[in-house]
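Asks: Several structures are given next for inspection.
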Structure P
Amino acid sequence: MTRPKMTNAEKAEVAGVREYLKALEQNAPRRGRKRTPESVDRQIAAIDAQMAEATVTKRLDLIQQRMDLEAEKEALATAGMIDMTVLERNFVQHAAAYGSRRNISYAAWREVGVSSATLKAAGVRRSR
């Protein structure tokens, strides 16, 4: 049995919901001290200082740590550029239809981090 193709409207719904939820996840508050590009730079400098006297296997570990930190630094730089208002507007436009079609409850939306105000604006009700 083949799966029916999604219409353009359904594709727009999926994209609007997916992008908003990804942005929420990336911008979710984390425990502990907030990471900054400067703190990541300090860690990279410390790794570079250890590199000279490191054994071959330790150098491999340090190189991987540096690559991970550089990726984190890039993610920190792009995180500030996300325009949540546009993503939220698209989410509000599509969330009710998406949730209804996929049988997503209000509680499930809340558990992934969508605010009650956003759900209310989208027309998602507490009861099904």
Structure Q
Amino acid sequence: MEAFAYATENLRKVRRAIMNILPPEATARANIRLEKVEGHYGDTITIVRLILSDKALVESTVRWIAERLSKEDKEFLKNTIALRIDESGNLYLRFSKQDAYKGSLHLKDRGDVIKVKIAFTNDVIEECRRLGLIR
């Protein structure tokens, strides 16, 4: 997972937004890394990254996300899933950073988002069905 914290934003809130995507059992084991970069206008941008490598935690996180997505978001995901999968079997999702901070998940492809990359070893669409992301 990755999000940008712009100079005008509260870094703690951006970290909280990312943590809100995780199920409770994953938050204690989450390791957030920060990387400072310079923006186009010389401002400081902090890239907030969280990586989960434990397969069980990744699966529980995907199930957690699936449970919290609306029917409309699941339908949108189903209709756009082919555009979200790369040749290596990675699924790419983007969530509204503001909504995540408030505790809800909504897919949002543009603007201020949290980017999520999920690596699958089996058929991505079948795994998404099994885990409840799509029907």
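Each reported figure results from applying straightforward, stated rules to the coordinates on display, with no laboratory input. Bear in mind that the values here come from a model prediction, so they are computed numbers and not experimental data. Cβ atoms are built from the backbone, for glycine too; each structure is taken alone.
Asks: Starting from the value 37: which structure in P, Q was relative contact order in percent (Cα under 8 Å, 6 or more apart) calculated from?
Replies: P
Asks: Could I ask something else about it? Using FRET efficiency 1/(1 + (r/R0)^6) of positions 22 and 86 (r between Cβ atoms, R0 = 25 Å, to 0.05) as the calculated read-out, with 0.65 as its value, let me know the right label among P, Q.
Replies: Derived from the structure labelled Q.
Asks: Out of P, Q, which one gives -10500 for helix-only ellipticity at 222 nm (-39500 (n - 2.57) for each DSSP H run of 4 or more, over all residues; to 500) as computed from the coordinates?
Replies: The read-out was computed on structure Q.
Asks: Quick check: 65 is what I get for percent of Cα pairs over 15 Å apart, for residues 62-117 alone, calculated from one of P, Q. Which structure matches?
Replies: Derived from P, not from the others.
Asks: Comparing percent of Cα pairs over 21 Å apart across P, Q, which is largest?
Replies: P
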